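All of the numbers you see were taken from the coordinates with simple rules; none came from a lab. Predicted model, so just to flag it, every value in this text is computed and none were measured. Cβ atoms are built from the backbone, for glycine too; each structure is taken alone.
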Structure P
Amino acid sequence: MSDLNDPRVFFAAERTLMAWTRTCLTLMGFGFVIERFGLFMHIFMAAEGKTWQRDTSFWVGIAFILLGALVGVVSVLQYQRVLKTLKPVEIPEGYWVNIGVYTNLAVAAFGVAITFYFFYGLQ
């Protein structure tokens, strides 16, 4: 529990949550690029009469996307745990503390949705 009675502690926790948001987006973006690279190589090699096994890039890309979604959810849990240790005086009056939480959960949901798209939408 903090004894500083300083709102900067809250804002530091919020900045940390947003840093995790960027990390989660980066992981998911990297996974998307890896998965799409396998599709690109499959099309490119097919044009030359060769075959390209796309399974590895597909699974690695999916793993990165799901890791990004997991990081988003875990960062929300960590942020809420920190908020419970703060006193009301450390949170500015009228400040919406859950905007970052909603953002991270939405990003995680989009990561899961794109994973389902890759599994079921590419048939």
Structure Q
Amino acid sequence: MNLAQQKKLHVTPLVEITQQGGVLLIKPIGPSVGQREAPIIQDEAKPFLEELGSDLKHVVLDLSMVTFMSSMGLGMCISFRNNASAVKADAILFGLNKELHTLMSMMKIEKLYKIAKDQKHLDKLLN
């Protein structure tokens, strides 16, 4: 996903949402996605998920700026995957640090997503 070609749709202190073609990238900003942040991020992304609808091919959740996630954050991940699945789009996790990857594995959330290990792998999944 070429950053120069991305169209920034929405930026707040908690999330950056960009789009390129049928790819919607949701990038939580900040070290923590917890009880306060998760529902706000979901509410911020919802209109873009609905607007793209069946034109959506991939939902990428970029967690490269996140170091901690509560159960509410994990619920947010499941919700985004369900939104993608509803329109037959791929759900991709990107930018997981070691601790988040362990948490996703332990909670079996990684089975719901394709996981991009790095930018090259993400580009391959998007093509």
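From which structure (P, Q) was Rg/Rh (Cα atoms, Kirkwood Rh) calculated, if the value obtained is 0.92? Source structure: Q.
Relative contact order in percent (Cα under 8 Å, 6 or more apart) computed as 37: which structure among P, Q? This value belongs to structure P. Among the shown structures P, Q, from which was the value -27500 of helix-only ellipticity at 222 nm (-39500 (n - 2.57) for each DSSP H run of 4 or more, over all residues; to 500) calculated? The read-out was computed on structure P. If you work out distance in nm of label points 7 Å out along Cα→Cβ at positions 34 and 114 for P, Q, which one comes out largest? If we compare distance in nm of label points 7 Å out along Cα→Cβ at positions 34 and 114 over P, Q, the biggest value is for Q. Which one of P, Q has semi-axes √(5λ) of the Cα gyration tensor in Å, for residues 42-105 alone, as calculated from the coordinates, equal to 22, 12, 10? So the calculation was done on Q.
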